[in-house]
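Structures given as structure tokens follow.
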Structure I
């Protein structure tokens, strides 16, 4: 049985960089970004450590498809998507702690 998945968008303090990813464990993956678990990664190098958007899917395959779709869109569309659910661009880290 295939596990569910999430697609997510993270940014840095000044909101100059957006990162889109997909994972089966959003809490663990966000923790890794916040703690620079992979020090040479894109998110570590650009201090991308704030979770500002996520979507949950029944399968990781659907999450990966959505990730590909979002990566193809321009920044303005990504910003509109974030603003539609998180207009203050608040870090959603605390919201996912009880998953």
Structure II
């Protein structure tokens, strides 16, 4: 199971009614492109959440990607939330989750 599939299951178990992939394959560039440059999933429940999901080994690189984004703070100011989920291989229940707030972004 991929990290994205694991996060989808986790989010549904947390009560999010809608969880959708928002990354897509760019056939011209031959690479995956994330929504706003950092989001793999969107989840809607009592709040609206963007999620970057990755393997445990790539946690630091993905965190840097979110913190370097100019769009992430805009999302947070609009009262959206952002989480980074990183998964160890073989573990389907216990991701490392980082929550982001405006304090972590350069002004």
Structure III
């Protein structure tokens, strides 16, 4: 039996600020994607301690649409906008649920 794919929205701020943390503790093989038309710099950050407050940078910052793989074991993810000029970025993530609920 295969694990079910899950998707979630991830906040992409339109000002220099960190977006809200999105819980990914129930996912493996997750990828977060930044899309849209914008002029800005976005750093993907991940948290491993379950608090959603202690983040570290994951991969290089994006200045154009792209995606970042989230390491298994991460509990939260967010975008930190370090420079913003204009546009409307959008973001979401997808991954596999770590366990299926219910019986067969």
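Observations on the model:
- Winner on relative contact order in percent (Cα under 8 Å, 6 or more apart) once structures I, II, III are ranked, highest first: III
- Structure from which 0 was derived, helix-only ellipticity at 222 nm (-39500 (n - 2.57) for each DSSP H run of 4 or more, over all residues; to 500), options I, II, III: III
No lab work stands behind these numbers, since they all come straight from the coordinates. If you're wondering where the values come from, they're calculated on a predicted model, not measured in any experiment.
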